[in-house]
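Scrolling down, you'll hit the structures one after another.
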Structure 1
Amino acid sequence: MTAEIKSLQGALRKEEFISARLKAALALEEERKKEAEIKVIKLEARMVKTISKVMIQAMKEFKASSKIRNLNVEFDQQEFIKGFELYEG
């Protein structure tokens, strides 16, 4: 029976060793997953910031375009005429 106990103890130590290695591998994988998630969050934040900058620049360019300036002038003229007509009439 002693030989059987020693054999079982050896098998148990082997299983414990394998279990410890698997736990270490799992912990490493979880750490890598967390690092990847952090990178994704940082990239998403940069993407949002870049999109905002592009949208702001596009609005500035649109407002500066001659088309919008012409629309503003036309609107101002129409409002002036309406105000003048109300004044006269």
Structure 2
Amino acid sequence: MDTKPVLVYHNAFTQPEKNAILTGMILPFGDGVYTTTTDFLHSPLKASKPTAIDIKKSSQQYISSGYDPLFIEKYPELLTLFLKHLKNGR
């Protein structure tokens, strides 16, 4: 899997805590530049470990086939898990 750094040039975006889980949607803007329409969702640090455990359990079968199928087929379910933990604040 290729990783790419993400730089956000806007003071309205909230910087996540170190080791927090971050999710959001970025849209292609052109010439390798992407934009987002809203702030990214990020978990409180105390919720990151239980959230990561649930997401890992739910996505285990997809990891061997790569991240594209995982995010294409499972992202809504993974987002629901993320939001459940965010709502419960744990």
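Read-outs throughout are calculated quantities, based only on the coordinates presented, and are distinct from any laboratory measurement. These numbers come from a predicted model, not from an experiment. Cβ atoms are built from the backbone, for glycine too; each structure is taken alone.
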- [ ] Assign the value 14, 43, 37, 6, calculated as P(r) over Cα pairs in 10 Å bins from 0, in percent, to the correct structure from 1, 2.
- [x] 2
- [ ] Figure out for me which of the structures 1, 2 the number -15500 belongs to, where helix-only ellipticity at 222 nm (-39500 (n - 2.57) for each DSSP H run of 4 or more, over all residues; to 500) was derived from the coordinates.
- [x] 2
Open item on the list: Starting from the value 1.1: which structure in 1, 2 was distance in nm of label points 7 Å out along Cα→Cβ at positions 20 and 44 calculated from?
Closed with: 2
